[in-house]
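Structures given as structure tokens follow.
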Structure 1
Amino acid sequence: MPSLGDFLAVGAGLFVLGLFGALMKRTAVAVLMGIELMLNAANLNLVAFAAFSGRISGQIFALFVIALAAAEVAVGLAILLSLFRSRATVRMDDIDLLKG
């Protein structure tokens, strides 16, 4: 059976990949995918800590994070669809709607 450190290493790797994707990609969809990857890495760590500590609180908190991620995707995609309709692009460099 893998140790807690193995799960934490995989979670850290997923988080770094998600952070890289969120910061370096140019399209908004890729940025949302990077954020989802970071949330999944946090969920992996929460469930691993819950499994190794014998408590269920980490798994319950992971369910709340999953619900939050679903709401974030729904709102993010609605914003992207609105921006695409008004600007005809989803590139992060071209979105300057709030600039004064």
Structure 2
Amino acid sequence: MSAHDNRRENAEALAIQALAFIAADPELLPRFLAITGIEASAIRLAAREPGFLAGVVQFIAAHEPTLLRFSEETGIPPQKLTGALRDLPFGDDGHERST
């Protein structure tokens, strides 16, 4: 496994933690669903789409109080979560994309 693959796996795992954080919060989940336009029943399907996990991280990172609460509850520094974006598909313009 290359270093790039390892970074991507770590970033995906972090984004999945972020999704679990959102899903467990009765205020965040409806906001996330409303902003993304995804129905709750379609989250599993949507999670397979390129860019979904980057969107999860961006959702948390875009609201500082949410980012700080995520960091406090998980022990993951805010900069580690936001830094994961560059290793996720569509999380950064420099990311390799398949066509």
Structure 3
Amino acid sequence: MKPSDLVEASPGASFTITFDGRQLDVLPGQSIAAVLWSAGILAWRTTRVGGRPRGAFCGIGQCYDCLATVNGRPNRRTCLITARPGDTVTTQEGNGHAGFGD
């Protein structure tokens, strides 16, 4: 049983976004972090020092562990961004500014 079945919800039509070249299914209203979790992806950034994997931790935009590059913009908090059709999300390495001249 899906969560939407439990609450008798009827979400709109699903769509896809791309994460590191992989197509992921999205239900309207899902945050990008929720989409990644739904796909079994638990880490989508690495730390500046040590390159340790990180993903969503607090889920409310306070900890910054869920940063990713979204549509070419680095350092986006995926727990706060609602996925939109055609979004392109990529794993963020370090500070997210590699190749931006910072």
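Upon calculation of Cα extents along the principal axes in Å, for residues 17-72 alone from the atomic coordinates, which of the structures 1, 2, 3 produces 29, 22, 17?
2
Check the numbers for distance in nm of label points 7 Å out along Cα→Cβ at positions 1 and 89 across 1, 2, 3 and tell me which is largest.
Result for distance in nm of label points 7 Å out along Cα→Cβ at positions 1 and 89 over 1, 2, 3: largest is 1.
Taking 22 as the value of percent of Cα pairs over 23 Å apart derived from one of the structures shown (1, 2, 3), identify that structure.
Considering all the candidates, the number was obtained from 2.
If you work out distance in nm of label points 7 Å out along Cα→Cβ at positions 33 and 49 for 1, 2, 3, which one comes out largest?
1
Among the shown structures 1, 2, 3, from which was the value -28000 of helix-only ellipticity at 222 nm (-39500 (n - 2.57) for each DSSP H run of 4 or more, over all residues; to 500) calculated?
That value comes from structure 1.
None of the figures in this text is laboratory data; all of them are computed from the coordinates on show. Predicted model, so just to flag it, every value in this text is computed and none were measured. Cβ atoms are built from the backbone, for glycine too; each structure is taken alone.
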